[in-house]
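These notes open a run of structures that come right after.
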Structure P
Amino acid sequence: MSIWANVAAPDSEVRAVEDVVIVGSGPAGYTAALYAGRAAFRPLVVEGLAPGGLLQTTELVENFPGYPQGVLGPALMADLRAQAERFGTRFLTRLVDRVAFATAAGAPHRLWADGREIAARAVILAMGAAPRTLGVPGERELGGGRGVAYCAVCEAPLYAGRDTIVIGGGDSAMEEALGLARHARSVVLVHRRAAFAASPIMRERVLASAKIRVLTPYVVEGFVAGDDGKLGATRVRRVTDGASEIIASAGAFVAIGHTPSSTLVRGVVETDARGYIVCRPGSRETNVPGVFACGDLVDARYRQAVTAAASGCEAALDAQRYLETH
């Protein structure tokens, strides 16, 4: 649950034509709002129905600059939001469900948020990406800091000296397993196929690690809580003969890919084959004049809060230059 009051701004605060509208409310969206606000554009952030993005469900963040003791994910998002609000940002806790972007530079774009039409000279897209889930028993219940997570790079130090498991077979899963192995007592890498999709060099590194045990072809059937209510074990099943195994695990990291939240603008803004929005080299400009994109919506590689925030800064600066030109 959010630690700030989840109250939508009244419609009267929406101007006839906004200078900057930001769609999304994670680190990228709030940082873009901070920069646009300091440039005196009084941006409007349409936060969606769950303000704060993925960090809203993250218990402890230890790798965001400026928090030497770490910070709770919701607290970090509240800080970013408050900082943007200090410089004149306004917020609508609504969901954008339709867009009509102008094709001519300088012409206003139009968005609809739960029936409310909003016009904007510049739009920054920051809807993020969602990790793909397994959809097995215990996954949702044991998420949010209770053991099941989707970013070992973010949380590996929290599992120092403990047993962990990674689910996936691509390069991302290999990187997660290798990163965990530097901290955890053990890592079990589970993949549903006998062969990995990862590159040969990543496979070799994983197989060479004394801390990593590889299980193929196995699927995860569910996550089991321990006496403390947190993850205690993972139940897996061998695909070939149905044999089951219970693996002790304090942390389980699902690494089967992400889905960018670009459905709203597909066919309107250029996206790649996976759905990530394509930006022009060296900028956060999309192929539509006056429309910019940032955060995990454009980043299939790093997906970190700090890189999302940095790209939000870039998008706001590009939007500022655009507005000053047109």
Structure Q
Amino acid sequence: MRGRLPAWWATPLVGAVGGWLASLAGWPLPWMVGSLLAVIAIRCCGWLVEEVPRGRQVGQWIIASAIGLHFTSEVMEQVLSHFGVIFVGAVGTLLLGLIGIYVLMRGGVDRATAFFASMPGGASEMVNLAARHDAQPARVAASHSLRLLLVVLVVPALFTWSLPPVEPPAPYPVSWPWLALLMPAGALLALLWKRLGQPNPWMLGPLTACAIAAVAFDLHVGLPPEAGKFGQWLIGCSLGCHFDRPFFRNAPGFLMRVLLFTLLAMIAAAVMAEGLGWLATLNQTSLMLGMMPGGITELCLTAEALQLSVALVTALQVLRLFLVMFLAEPLFRLWLRAKP
């Protein structure tokens, strides 16, 4: 209403306080995790602050641009030379959805809901497919939201505190002329990606634009250091707005089963990455992070913070996303025909 503040006015302030406190505590990815937890806490206390309009998209645009600039020509050569390993890893993590299907169906969840709730990625697209196949879209959305929350809270902390501290390399210089060209190009590609109905446009569009330019022109440039914190803060605030008290009270048995299969999938992904890394003589920690059942943005940020192979993690996550997007519905229909 006229004269009133918008419902989201306090969200960035709450998130900023949470990010600042998390940075003081030395928490991994503090501006994302801290703002996420602060917004969740406020909403669970009854103050239902809302998502900043386009906040998550802007945050993804910034983070994806920074990740795309990691794809120098040398890095791309390494990724292409290990494409077979990346493909096997992406298919392996796709098969981890079988754990979720089994756990949920043992709890009495119908087949369609169990299938689309267990797919490792493409949350909004899985919700749409669930509605198309007479599943329960609300439970599918809840499953993907809880899995993302768990991965964001557990994976960065687990990897950070289990690995020896690494001295970060000198940041790439900031080239404002290149950024003035690449940032708008990434936004335009994201809009085109969205118009074509492709998944995760604000992540994959800027990432593709910056990666192509970095490889084609052998760029070694980066974003200003504060841009990453700003993107984390926007993403954390937006993620937190998906949770409130009724979310955690609704169907606790179902949510506990989602929690169980997510933890089992994370353990299985870690074991698979250890074996795959040993066979291919690749960095097992980077493979493990890339095979985690989480979101591209959050896991790539973790790889960047830990000085792991951002390109390898990104390639695994992007390939798995496309496998999920293009194979989920055909596989489900095949399953129905095989066992009506």
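The table that follows gives values for the structure above.
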| read-out | value |
| --- | --- |
| Which entry (P, Q) yields the derived value 0.65 for FRET efficiency 1/(1 + (r/R0)^6) of positions 81 and 97 (r between Cβ atoms, R0 = 25 Å, to 0.05) | P |
| Of the structures P, Q, the one that 30 was derived from, the read-out being relative contact order in percent (Cα under 8 Å, 6 or more apart) | Q |
| Highest-scoring label, criterion being mean count of other Cβ atoms within 10 Å over residues 33-40, among P, Q | Q |
| Which of P, Q leads on FRET efficiency 1/(1 + (r/R0)^6) of positions 49 and 153 (r between Cβ atoms, R0 = 30 Å, to 0.05), largest value | Q |
| Identity of the structure behind 18.5, 54 (criterion: Rg and Dmax of the Cα atoms in Å, for residues 161-256 alone, calculated), options P, Q | Q |
| Test item: volume of the Cα convex hull per residue in Å³ calculated as 153, pick one of P, Q | Q |
| Read-out distance in nm of label points 7 Å out along Cα→Cβ at positions 17 and 281, computed value 3.4, structure in P, Q | P |
| Value -6500, calculated as helix-only ellipticity at 222 nm (-39500 (n - 2.57) for each DSSP H run of 4 or more, over all residues; to 500), assigned to which of P, Q | P |
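FYI, it's all coordinate maths here, none of it is from the lab. Keep in mind that what you see is a predicted model, and the values were worked out from it rather than measured. Cβ atoms are built from the backbone, for glycine too; each structure is taken alone.
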